[in-house]
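Every read-out reported here was derived from the displayed coordinates using simple, explicitly stated rules and does not represent laboratory data. None of these values were measured; they are calculated from a predicted model.
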Structure P
Amino acid sequence: MTEIRQASARAMAALGTVPRELAVVMRPELPSLLKEMAEEIVAALPEYRHLLEGPDAELVHLGIKQNVTAFVNQVAAPHANTELRDEICRSFGRFEAYQGRSLDVLQDAYRIGCQVALRRAREVGHRYRLSAAVLMSFADALFAYMGEIAELSREGYLRAMSEMGEEPDGRRRRLMQRILSGGGAHDSALAELAEQVGWPLPEEITPVALHRDSSPNRAALDRRVLADLVSPEPYLLLPGPLDAAGRAFLAGALGGCRAAVGPTVPLAKASDSLRWARHTLVLVDVGVIPDGAPTLTEGNLLTLWLLSDPALVSELSRRYLAPLADHTATQRRRLLETLHVWLTSRGTAAQIAEQLGVHPQTFRYRMRLLERIFGEQLTDPTLRFATEVALRALALRDPDAPPTTVPPPVAHGLRPVARPPGPMPPAVSRRDALDR
């Protein structure tokens, strides 16, 4: 804070020598000046190309505009309010911390902007025949202003680093990014970075995805844990497998926060495990997977696989459950339930009937009906497996979702469903079998 006060005092003193009327000359230059600044920053600093030309470009340009406009406002009135500018500068520093960069790149951007502004000032000075003394005082004020906004950004940067439990140079955050980029235990750059931050490089790692509204106990996260608690998708990286001691530690640190623990994987596969853990959190949010506080992804891998692509689930249902499309919703529900239990349990008729809550004769009738409807789809191993997958996924996503009326086309070398001719099997009436 002392550094900021000192920088502000220097900027205020430098502004005192600049003629107030110069602000009137400067304002018309701002639109083209801002454009020129952005172009030169992008040309000199490739790291900022995506920032200044990507999806958030408009917001970033507004921040830059506010910084430059605030300087002109202070030329006109040195005591003008700068609260908005101050917060923007701090947010620029925080962003650099979150990106795992040092402040060097941002300071380079400030210097480039200052150089562009000074070059424009010389052009304007020549146009309006401004004296050398005026241009010198303007240059002093401009460089003092750059020092002030750089200190504000540094404050935001250090505050973000403190929140993340980071060293000022962001090495732990860079280490996390390196791990998630696929760096394995034998990656020399990764090993060097881990050694610099004093983090023993493990062969395996256990990622933990945190809900965006989680507030874990920071004090409980010791130096063994790599943590990013400020990104839109916060997460932890735990070295090694999650044993009993690790689970106890995690429970204490999370304090009931919603989280999902990814499978323990080799270091190079950390990003895969974290992705699975984040998908688990999504399914917890929508109620497909119960909240385990934390939830173990390892016990839900099949569910993750079956629901990894909702559109594919719909397509599987369309193709392999379409033979039931001509039946009523109630009949479909009964037959799907029967088929699902038969495929997944493979029990006796009595056992399956008990599970369904029907008479064994009703179950046998339904099975004869299903065999007639689906034909070889229930005897061909590949078709039967595809049908079971479709049923399992449908049961997880929405057990009452009716299949589409579009019949499944022949695809991937599979044979179309063969439906043998002949009358419906007797034994139990169709209404009795399907409506109870």
Structure Q
Amino acid sequence: MREGHGEDVLGAGMRRHELELQAEWFGGGYGNRFRDERGREVVVVDFGEWNRDPGPDFREAVIRIEGEGLMRGGVEIDFRDGDWEVHRHGVNPLFGEVVLHVFFQRSSKPFFTRDWRHREVAQVFLGGWENRGGSLEEVGWRVLPGRCARRLEGVAEREVWGELEGLGRLRLEWLGRRVRLARHVFRGQGLFEAVAGALGFGGNRLPMTLLGQRVRLEALRSNPEKAEACLFGLSGFLPNDVAIADGGTVREVRSLWELWWRCREDWVRRLMTRWDWRLGRQRPAHHPCRRLSVFRMLAERWEIFEAAADGSLREAELVEFFGRFSHPYWDWRAVFGSAWKGREALVGRAWVMELLVNVVLPMREDWGRLNRIRLGGVSGRVRRAAERILPWSLHGSEQLRRAVVQQGLIHLYDQFCLRDEGGCTGCGYRSG
């Protein structure tokens, strides 16, 4: 293991692209043992995974800091130590999980990295390493394979997929029990919150669930004329200034504000902010603003949906049900602003399949249909799990499109990979 040290030799014309520095860090090009700015030994036990969303450059890294033990969180890579404040990471809650700030140039005055809660973040200075050479093609972009990937290389494919199918069934049974219990306790609200979470397609499951808990199904149904204004106001997406927007946007925002300002005081303690949402690296059609309009229309049609979910609803019927959802403004936009050239359906087949797999079919314990469902693609979450767990030879298999197999991978990744703080050394999966 190498120790990062050396003089600061970053100069004009010599600075390598920040993305290239990140890639070399992730590939282990700087080693994994360092000294932080306070002189403590810092060991990177696990480099984590490359973050493709807003927030720190790397997530779920495991760091051992002398005197503090193991810590799991994010790692941010910057050219200069002061870039942390220049980029306003210190006031951004998305950087509240960062456990290590790595940089290549010191400021002329001492700089201390602190997050939005004023918690000090460990700093590692890598001056002198930035001109080592190398290129993006020479370092790994993928999640680093775990120990189980090597152990599964000699296992028959049928056994691997069978094991994942069993684990997927276990996870789906848990999802189903959770929805049924919520319905037993909270009646329709329990299923409503489960569907709200599924609406958070693209990393926004938690904020959509929180929104469903705060606004409540009955509140939306009892005040249909104010429902959409309440959703946009509570979520933090209702803009204050649309002076330079197009006429359609100005009219839409004004109509929402005319309703929202009258009831805002009733909801002021439940307000969310845009910091609560993940808006990066997703298709414009999946933006939460479009989901909020779906939220409102689903509340209006809730009795029809609930009856269908309890019955023998088929995929085509559910696609048709949501396909009738239409909004004169959001059919043509992802955010408050200029319209697209063409109309985009508010709900696509991919999300309907997510709803079936994660909510409706587990709730009904329809295991036969779950075993038969093949999804149109592989999500980023499943892809990361596959890269971590499966040997390379299985990454392109058609089995990865099976819903139950994807659920098995998610179960393993959540229960083992994300809980292991020892770089696979303390993982109990296939430890024998």
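Computed over structures P, Q, Kirkwood radius over Cα pairs in Å reaches its largest value in P. Structures P, Q were compared on relative contact order in percent (Cα under 8 Å, 6 or more apart), and the highest value belongs to Q.
Of structures P, Q, the largest value of Kirkwood radius over Cα pairs in Å, for residues 36-187 alone belongs to Q. In this comparison of P, Q, the computed figure -19000 for helix-only ellipticity at 222 nm (-39500 (n - 2.57) for each DSSP H run of 4 or more, over all residues; to 500) is attributed to P.
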